[in-house]
Structure I
Amino acid sequence: MSSDPRTAIMGAAGEVFARFGFKKASVEDIARRAGVGKGSIYLHFESKEALFEACVRMAHSAALSELNARVRRASTPEGQVRAYIQCKLEQQSRKPLGERIELSTLFELGLQAAQFIPRMLEDDAAVLARILEEGVEQGAFTVAGPHHVARGLVMMLMQLTVKMMPDEPDAELKQSVDSFFEVFVRGLLKRSPS
């Protein structure tokens, strides 16, 4: 564990929440996993809810940083959209801490985090909207309402999360999703006048 108690607590909390869900996770389990006393947790976080919120915000911040980094590495607007989609699909199918998480636990954690989800979706949509706006400015895309298109895509990606959750995603579903996104990206491209 980390030598910084707050970092150790948040790391342990993420593991315990992922394993047991919010309701079954206990502050005692988190403290034991972090190698600190229960009182230490309350020195850093006023409640289990506040600790959960901090974990959600930290995980989202890390995911947003990863997303921005992947997008920046692509050299064209089209490549940036492809990098965005690929990164979001990977993030959403990634198992927390490399462990298998029960679907019921995932739903429970999602319900607990529901208050944060709109802000997280807006952050994700803002990244894509910026890509689309820059693509329009560069003459690569023809997109009316980049922010609306971005929000729509983010909502669709969120809906795919449950379908893409199995240990081994269905190959036919994956091929269908890839084909859909190929059509989506091509639909953004500016067409030469005929």
Structure II
Amino acid sequence: MHKLSVFNATRYASSIRAELRASHAGETGAVWIYRGILLVNRFKRDTEIETFAKHHLATEKDHLLQFENLIHRFRGSALLFIWMFAGFMMGVFSMLLGRNWVYYTIYKVESFVDAHYRQQIHALSKLEFCDKIEIIQMMQACNADEQAHRDEALHALNGEPNLAMRVWGKLVGTGSHCAVVVAKLL
């Protein structure tokens, strides 16, 4: 975990705050995806999913904490409760439909997150701001974890996704994109 200067209470420029707000909202949603999966799994008792979800939940909680350590420099999303609910329902829905749906959902979410983090890192690297190097390194480390989650989910998939799963995957990608746009503003 990267330690950033807590004593420098400088607020970032609006474009930087928007990027941090979107990442904070995304990591919040990710925590709640795994909470939804684990809630349904209390009834399904799938030990493979339990191990997968608990491991990923711990990582996502760490990512969220890193962004929360910076929140004094940006305003969190006013719609955080929506990102929590959406993540939770995504986890519940995928787990209700089965292990393969969970893996495919995580694959699609993490594919989006990887592209988004890479875009953010590229954009932020062109700007000058306090703790720039540490924040970019933090985002790179978070993204490496997300890429590992994506790859783990892809390798765990059993067979090709069916049509319903592919439609769901499109909804997950579109919803993730829309959430980023809105979280940057609100």
Inset, instruction - Of the structures I, II, report the one carrying the highest value of distance in nm of label points 7 Å out along Cα→Cβ at positions 15 and 175. - result: I
Legend entry - Top of I, II by Cα Rg over 2.2 N^0.38 Å, largest first: I
Inset, instruction - Rank structures I, II by relative contact order in percent (Cα under 8 Å, 6 or more apart) and report only the one at the top, that is, the highest. - result: II
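Given a computed value of -25000 for helix-only ellipticity at 222 nm (-39500 (n - 2.57) for each DSSP H run of 4 or more, over all residues; to 500), which structure among I, II does it belong to?
Of the structures listed, the value fits I.
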Legend entry - Structure with the greatest value (metric Rg/Rh (Cα atoms, Kirkwood Rh), for residues 63-134 alone, set I, II): II
Legend entry - Winner on distance in nm of label points 7 Å out along Cα→Cβ at positions 47 and 119 once structures I, II are ranked, highest first: II
Inset, instruction - Tell me which of I, II gives 16.4 when you compute mean count of other Cβ atoms within 10 Å over residues 87-94. - result: I
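Values quoted throughout were computed directly from the atomic coordinates according to the rules given, and no laboratory measurement underlies them. It should be emphasised that the depicted structure is a prediction, and the values quoted were computed from it without experimental measurement. Cβ atoms are built from the backbone, for glycine too; each structure is taken alone.
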